[in-house]
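Once you scroll down, you'll see the structures, which are given as structure tokens.
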Structure 1
Amino acid sequence: MNIAIFGGTFDPIHAGHLAAARAAQHRFHLDRVLFIPTGNPPHKIHDHLTDYAQRYAMVAVACASERRFIPSTIEAPTVDGSPRYSINTVRAVRRKLRQHDRLFFLVGADAFLDLPHWREFRRLLDSVEFIVVSRPGFDVDALRQVAPPDLLPARRLAQKAETIRLRHGAIHLLPGVDAPVASREIRQAVRASKPITGLVPKLVEEYILKEGLYGPNAGVKRLHR
């Protein structure tokens, strides 16, 4: 099977996330895309995030109509609040796979360029095949800057123009995903009482409105539950 890990805060999950997952699923013949909302992301450890249970609920309803999209709690918050690292998630998913299953890691271009700051990033590059969602003007040569030279194969292999082969893994550029929307912009729109129809799946929009997320009184509502 071909399995992809797709992690993020998903605060909220939006049309861009789903467009990227669909494009990756089509191009790489993915049998499963694991949507993994993170509980304690190390890079946002001091940021205010919506409750994990609500972010997971939005992911679950967004995936409901896509049989290959699976919501996962593998990065649910720990009791001690310690951050969750991608290398640990990859290891946990890998343990459940069969020997010949193929594991991918779906990530945005900007996040991938920050990969050298991730924990054990060299092991990550050796452990999975990265699918990097492109943005306008982005080019595969930018991906080469991230891969340490010693992880490249000893001899140059024949490969597609949008793929960089490593000793054990690979980096694939996924162009053509046109969905310029960000979670931050959605939160700001809700706060300003502007419509978000089309920016998020319909069920996610209904959930946001029903739960009063991102509005001026969102924090107050949570405190009184």
Structure 2
Amino acid sequence: MVKVLKMIGEIFKNKNRLMFAILLIAIGSIIRILLHNNLPGSPAIYITINNITQPMFMLDLFFVVAIISIISGLLLGGYYTFIVPISIMVITDLILGNNWILLFTWSGFVILGLVGYYLKAKNILKIKYVPRVMGFGLGGILLYDLWTNFGTWLGGWYTHTWEGLALCYIKALPFMFWHLLSTMLAITLIIIPIIYLKEHNITIPEFEINTVEKKISIAAPVVLMVLAIISIIV
């Protein structure tokens, strides 16, 4: 009888986990689609680096998928660190379109999901650890931009030289600044309140992640990154 009750409890918890994942996917997809043609223009603030003058910020929808990717890792973990962001990107890319470095973009968001999962695994989702959470968030965003812009360079949009790589990253700075600003604001407004609720036990329950699931969730971004490189060079 006890075993049966435990099995029912696990099924209930897994259903809760699945429903929450579906909710995150729906929210991310709807917001990304609705905001696609409704973002304001980039502010008229310019920077000059290496004789290249460009806007300080280039607004895009990065923060929508980024913040939900981190949340999927923080609250759900395991398989959902890659299922949630990839599902959002597949659904919205079918409607909005993407380019031929999409695997770099998808794997970049999975990396952010893994950052959230790492924070969950280290059990530092407490208000006193907010600076550390913000630091990991910043690091994840920088990793995303380094990786996706490497894909842009590898894909031939710039010459395959050190100068071309440097130019690629300089040209991408307005996007990176916007990614940092928008996502840090989203973390402040969304993730910090979630941490507060979680610390006071008034949010969703903890979900147990088995060993196999942990290994697959860690391997997923690596596999996607390898596939991204293969898709460009083959």
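Brief remarks on what is shown
- Per mean count of other Cβ atoms within 10 Å over residues 85-92, the highest-valued of structures 1, 2: 2
- Structure responsible for -9500, with helix-only ellipticity at 222 nm (-39500 (n - 2.57) for each DSSP H run of 4 or more, over all residues; to 500) calculated and labels 1, 2 on offer: 1
- Structure with the greatest value (metric distance in nm of label points 7 Å out along Cα→Cβ at positions 37 and 53, set 1, 2): 2
- Here mean projected area of the Cα convex hull in nm² is compared for structures 1, 2. The highest value is that of 2.
Bear in mind that the values in this text are calculations on the coordinates, not laboratory data. Quick caveat, the model's predicted, so the values are computed rather than measured. Cβ atoms are built from the backbone, for glycine too; each structure is taken alone.
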